[in-house]
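Right after this note come the structures.
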Structure 1
Amino acid sequence: MIISDDQTYTDFGFMGNRRVHTPHLDQLAKRSTVLTHGYVPSSVCRPSLVTLLTGRYPHQHGIHFNHPPPGFGKLTRTPTINKSQYDAYRESAAKLIRDQPSLPRILANIGYRCMQTGKYWEGHYRNAGFTDGMTIAEPSGGPQGDKQLPNGDFVAHGNGDHGLTIGRETMQPIDQFIADRGDDPFFLWYAPFLPHTPHDAPAEFRELFSDRRDVKAHEKPYFAAIAQFDQTVGHVLKVLDHHHLSANTLVVFLVDNGWRPDPSRFVASRQEWDHTKTSKRAPFESGLRTPILFCWPDQSATRTHSGLVSSVDIVPTILAAAEIQTEIDFPGKNLWPTISGGEPTDTQRAVFGEIYPGDASVLGNPSRDVAYRWVRHKHLKLIIPHKHGKKSAWNDYLDGPALYDVVTDPDEETNLVGHSRYQQDVTRLQKLLDDWWTPQ
């Protein structure tokens, strides 16, 4: 499984963007079933990644946040918190995945070697059932994965520690894992910290856009990071070819959440642009949509489908493709009948999601922190904010319910919720949303 980190669904050549440089992903798409209208339920990394590990929505797997109580600010700035206390707070959340039937745990139990690399928030890689991995919940000395506490202790930030070197500094752990796996079936989690900020791609990628007049200044560092990520995808695919594994390997690609640079939000301290308020973390299309690719030569059809699908579908689809039986009742759909060429996507399907603050106020009670729920059915999308007694919902994305026609209004600029002709649609979508999940 290849997972891009912070990339908007439009920013791929195969999705029609001719300004970005994604030749390896474009070639993969040509050999794949391409699902152009995929969604992740939450537009921030940790809950989205755990959905990919478990096949469950954030309110079901319980990891709806990036940081456990008391929150990232207090964890990293309180003078009295030392490394052992910091690690204990992190562990209180990391242990939540241990008892869940994650994809790597299911696969490992029947003899698969399962390798974790890159972005991963759940403490030691074994917590999620991986047999091999890079993340061990200890400071790595790298520039991305460590934090220094006020008392001087160094700790692992929590989002992958040594694993974050994959793609940015090295590909060797993947090369070694593939070379050493023997005849064992395998699962590889490749989730590099790319094209995530810092957008500090090497010169060879920056030079691709240095003279491009059609690429704006605030886009160039981000586009360079996308090109850097794409090259690493090419490396992974080349390694599979080198070991004669491509013909019998299912490759899945998607994005954990969207990210779009904002020309008005230059951060002087980091010397780079921050994301738009309507992309990462937000309940809008540029944060939630992702293309999803499935490529298995002679097994997956080289077709493009525009029906609505969700990242909760990934786990049951992989298990079905591998002919692995399980009694687990996953909330997502098995898409393998579509991918293998026999069936169209379900045109009547609705997809759902939920947005939360980055910091959890409490563990084990998603209803207490949920900020927005959303549902899309056909061309309409309803977003419901949850204010929890405050004047506005978290991050002030909306001050009330919103309905958008995301086909004619993909940037979600015109709220239709007050238009009389859409009242039946609002009622219908609200019922779909409440039937899916009603916070208590």
Structure 2
Amino acid sequence: MNFEPFKIKVVEHIPLTTREFREQKLREAHYNLFLLRSDYITIDLLTDSGTGAMSSKQWSAFMDGDEAYAGSRSFYKFEEVVRNITGFKHVIPTHQGRAAERILFSFLGGKGKYIPSNTHFDTTRANIEYSGAEALDFPTSIAFETDKVADFKGNIDLDKLEEFLKSHPREEVPLVMITVTNNSGGGQPVSMENIRGASEIAHKYGVPFFIDCCRFAENAYFIKKREKGYEKKSILEIAREMFSYADGCLMSAKKDGLSNTGGFLATNIDEIAEKAKVLLIIGEGFITYGGLARRDLEALAVGLMEALDENYLEYRINQVKFLGDELLKRDVPIILPTGGHAVYIDAKRFAPHIPNEHFPGQSIACEIYLEGGVRTVEIGSLMFGKYGSNGSFVSGSLELVRLAIPRRVYTNNHLTYVADVVGEVYKRKDELKGMKITYEVPYLRHFTAHLEYI
């Protein structure tokens, strides 16, 4: 599909600024793009989480929200949709995905515990580690070959997973997870065969298997297009099969829920559900709203179904590919193939003269903003780097800059502008300077860190 499968009814002004203005504002933000006001951004590709445009049907449902504290009919609409897609009997709403993570790992985590996955994203890792547990990543080897094309580079390494479970007692591993699509690994999809295999291995050792499913519909689309035997299946049928191999899931519904807020934890395990509901009431709200306005549950119920529309998904995946192709025309090194929600610049190939400990991705992201007012995000050693027991620097597994495309917000003309901006920065790549942190906090430092150029 070469056009957007929707009409635009409302428009929003885009700020146009000068380089001098952007230099001042970035300096005031301590060279952290999270600390910039949105008024200073021309094209915002910081995240696809909660930044999309809702449909007219969602806004219509929004107005019909039943704001009852307990037993809201809006919750039961939401619950019915989630059960229809996932098949899980317990549906626990939260205000966003990280709230579901915090609740789950508050009682499943803890010192001496390990949570393996294909690759944990930032808030998942933080909630696991905050509990005292250790988040483990088992990506396949091809995930690190950013210039190689493969269908399912988001897969978990099944051999490493089984080897780990075989060598650790059951009580040390409360959960195996898989993230679809694999955000930290370049937005790459996970195959049905790999999901099934991970489930079988986890269950062989008596370990529950959960899916981090915030982009489940995009992953299902890739399965339909790339995996033999799924060509004629609907997106809903594929999604249902994915969930059938799991004991539960976590979702930030701000992605494939096509909404601006919301999330949930769902499971068939009664004990997990009961413990989660207790913590939900303590920290989020009653079990039929979970910290959300009930009208948001209405919007989510509609959005989750709209995300299954194959015409929408074709447009969505092709728009990401369009930006990737435009960057390749300008010789910008990116992760191949493009994934479902973002294009990822390979910062090590873009700026090989900057060592990991000087944050090449952050340097590139800052210069992209200075060049054209485009906000992106570093996914590398600023986000995932840490310090060893002896104080030595431990870098992230990849050094990337993510250009996350909000759903149903920008046209290809906007993305052509983005490609032009990045292309201009790439022409001056040898002039980019490394950076150092001047202020950081122990967890999720990239959100609030202060940096300066070396």
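Read the figures in this text as sums done on the coordinates, not as results from a lab. For clarity, every value in this text was computed on a predicted model and none was experimentally measured. Cβ atoms are built from the backbone, for glycine too; each structure is taken alone.
Name the one structure among 1, 2 that FRET efficiency 1/(1 + (r/R0)^6) of positions 165 and 237 (r between Cβ atoms, R0 = 35 Å, to 0.05) of 0.95 was derived from. This value belongs to structure 1. So mean count of other Cβ atoms within 10 Å over residues 189-196, computed for just one structure, reads 21.1; which one of 1, 2 is that? Of the options listed, only 2 reproduces it. Can you say which of 1, 2 returns -7000 when helix-only ellipticity at 222 nm (-39500 (n - 2.57) for each DSSP H run of 4 or more, over all residues; to 500) is computed? Of the structures listed, the value fits 1. Distance in nm of label points 7 Å out along Cα→Cβ at positions 269 and 405 was computed and gave 3.7; which structure, 1, 2, did it come from? Value 3.7 for distance in nm of label points 7 Å out along Cα→Cβ at positions 269 and 405 corresponds to 2 out of 1, 2. Can you say which of 1, 2 returns 0.75 when FRET efficiency 1/(1 + (r/R0)^6) of positions 133 and 213 (r between Cβ atoms, R0 = 25 Å, to 0.05) is computed? Of the structures listed, the value fits 2. Work out which structure the value 57, 56, 45 belongs to, where Cα extents along the principal axes in Å was derived from one of 1, 2. Value 57, 56, 45 for Cα extents along the principal axes in Å corresponds to 2 out of 1, 2. In terms of Rg/Rh (Cα atoms, Kirkwood Rh), for residues 277-324 alone, the structure with the greatest value among 1, 2 is 2. Here mean count of other Cβ atoms within 10 Å over residues 245-252 has been calculated and equals 16.2, so which of 1, 2 was it run on? Label of the source structure: 1.
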